[in-house]
Structure I
Amino acid sequence: MFGAVCGDVIGSVFEREQVKTTDFFLFSHNSTFTDDTVLSVAVADCILRGRPYAEVFKEYGRKYPYAGYGGMFLQWIFSDSLLPYNSFGNGSAMRVSPVGFAFNTLEQVLEEAKKSAEVTHNHPEGIKGAQAVAAAIFLAGQGESKQDIKKYISNNFGYNLNRTLDDIRPGYRFDATCQGSVPEAIIAFLESRDYEDAVRKAVSLGGDSDTIACITGGIAQACYKTIPQHITDQVRALLDDDLLAVIDTFAAEYL
């Protein structure tokens, strides 16, 4: 899941900036982790300790209240309600990467991705986005080819993955929905040659850069197995001990 965290941090300074190039500095003094990281770690914590998603999401959200959550999620965090709010935002997809690494069968991955999504994002598109990302991570981790991953995601989730980044990039704008960002993140992975290239390509689309890079980064880690040390060292230095403890425990257990 650390690939998703690194993607989030790298993309954090480019959100809404419409970068449109892969030629940029990976880190700056403004680089930080965002809600993508916080909630990915929360999902990992749920898996490790068998805790309920809604309860843990609220716990992490209140601990890191300024991480950049969407408005509806922020209201939900500080409410007394544990009920979902029918969202199809990409929050369900950005946080799901631990599911793709932790379970042994595709059926388990799909079911757990649904559980992790529907506590807030119970709209069909919100669930679909989480399942598609988790499935891509699982399949990549199992050594499936990019062509087979593309075929599975296209056939089972209906996303158009036949577009290229060059097709998408010129007209792409900020889109925080699953249906408007998950396919694009997967395409960035499909066109990549290694982890860093995948994240650079994700950021180069513009728009919701931290989330797209987070999604792409999780899949890329599963596929390429390694993340360059110059990236991991920088990202680890930006995380607090509590987040790192969960990340490291999860990696020891499942990677």
Structure II
Amino acid sequence: MQKPPSLLFALLFCLSAWSQPADSSAMIFSTSFYIPTDNTVYYQLGDTRVPIRIMQYGNDRHILYLNLHDNEFTSVQAARLLLEQQGGTLVKLENNGQRMIRFRLRGKKFLVDPNRIFSREGIERSLRETRTYMPWAVDEIEKFGQRILDLIPGNISCVVALHNNFEGSFSIKNYLPGGDRSNDAQAVQFLDMNDPDDIALTTDEDIYRAMVAGRFNSILQDNTRVKRDGSLSVYCGARGIRYINIETEHGRLESYQRMLQVLLQYLEKE
């Protein structure tokens, strides 16, 4: 039986798409193939119930995409477009579109950055900055951080942190000589043709080289000297977990997609 012309055209189109070279952005960000299974677990932090949403696209579990700040939408949008094509796992904190998590414990109010909760030192520093330090609050926040860490598989090949920033608030310039984070960097590439707010920060030298080759603003974290601020990059660097934070200014979706694409091509080539 002869296929209808429209169906035949669709089949030829799909075959053509799959035959594109590995560096084709159309291959990664075109038709969707994976529909995620969506599961939400909850963590009770003081009087606040924090939803942790876990989206699994297909069976691929060797890369974990993690979004800790619920107001950083562009990064999640780019990751989901990629995951629909390539598969993988996305873990996302749901926090009513807010960066900081607010909660009350023993009658006191606290405000915590969920990317500063992966060491006691970092938690204490964060609470002292907001003048809300209490030892028992540190204990509870540390347990919350551990619950998030428990979601990272032991055999993971890379943790990809999904972040965005506002113009001038955080950029590659912070890591250049004289910048407030210069001591945190072992190596830095800054290209004048790139927006300084678009960066890739990694704990792994091989990933750093791959992002440098892709001509992105890139930072190799100094895992020994980096400030112990409780962030996930510091946690991963101290434990030999491969980690990269891909970060662009809000709204720069295409830039984010290009950076994710280069990263994924490198990881798949390995």
Structure III
Amino acid sequence: MPNEQKYILGAIAGDIIGSSYEFNNVKSLDFELFTNDTYFTDDSVLTIATMHAILHQTDYALSYRRFGRAYPHRGYGGHFRAWMYADDPKPYNSWGNGSAMWASPIGWACDTIDDALAGAKKSAEVTHNHPEGVKGAQAAVAAVYLARTGKSKDEIKRFIVDKFGYDLDRTIDEIRPAYDFDVSCQGSVPEAIIAFLESVDFENAIRLAVSLGGDSDTIAAIAGGIAEAFYQVIPEDIANFVQVLLGPDLMQDVVAPFSEKYRK
């Protein structure tokens, strides 16, 4: 299998490319994919933690806390950081987009849409047990599952709109001028899905997502997870850069075995 198709890296690649622009927004498709400030953020760490939890059939909370503590300086939100180090961690009713950005591996590992929705709910509720937090995770995972199983963009759009009520009739050009930093699921998950729906290939999906501005790494991570499942190809230069940046531990210990098992 070609290098760009071997590993499940879509959400991670989106996060890494968007990381340079989270606090230095670019409202254009014309930007460098990788800069001196490019790194992997909490989005990648927790996406990999989701892979780990699925691979080893462990509790999501344990996996998120383990990986978060192992990579402590990656831009976690204040509430998540407190939960990560708490003696008795409890869900904190968050509607933040974290539940959606880490959930894409669930869409690869499930055999039915009902299992995908249930898995997304389970992963979200350890922290993001607000209805919007659960909804955002489920929408992102549903889109990945439907894309992976061969559904068309129209079918994916119709399912998301009917199931979750998101407004997906807007365009990126319409959203971009007034779009600002929004870490809520309801203010970023629909936009990420729209970036995928408008795209022509994986890289274009990431560029569209980042061009919105706002929480660019997370929007690109969500869009990248869906785009990879749909297009099935990540450009080789992007895949190679991501693997080098993650290093052998994360790649060999988690990403590679997860991809080998679930990239069918």
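For the set I, II, III, ranking by mean count of other Cβ atoms within 10 Å over residues 96-103 places III highest.
Comparison across structures I, II, III (criterion: distance in nm of label points 7 Å out along Cα→Cβ at positions 152 and 184) gives the highest value for III. With distance in nm of label points 7 Å out along Cα→Cβ at positions 40 and 168 computed over the structures I, II, III, the top value is the one for II, the highest of the group. Taking distance in nm of label points 7 Å out along Cα→Cβ at positions 112 and 192 as the criterion, the highest value among I, II, III goes to II.
Here, each number is a calculation from the coordinates, and none is a lab measurement. Predicted model only: the values in this text are computed from it and were never measured. Cβ atoms are built from the backbone, for glycine too; each structure is taken alone.
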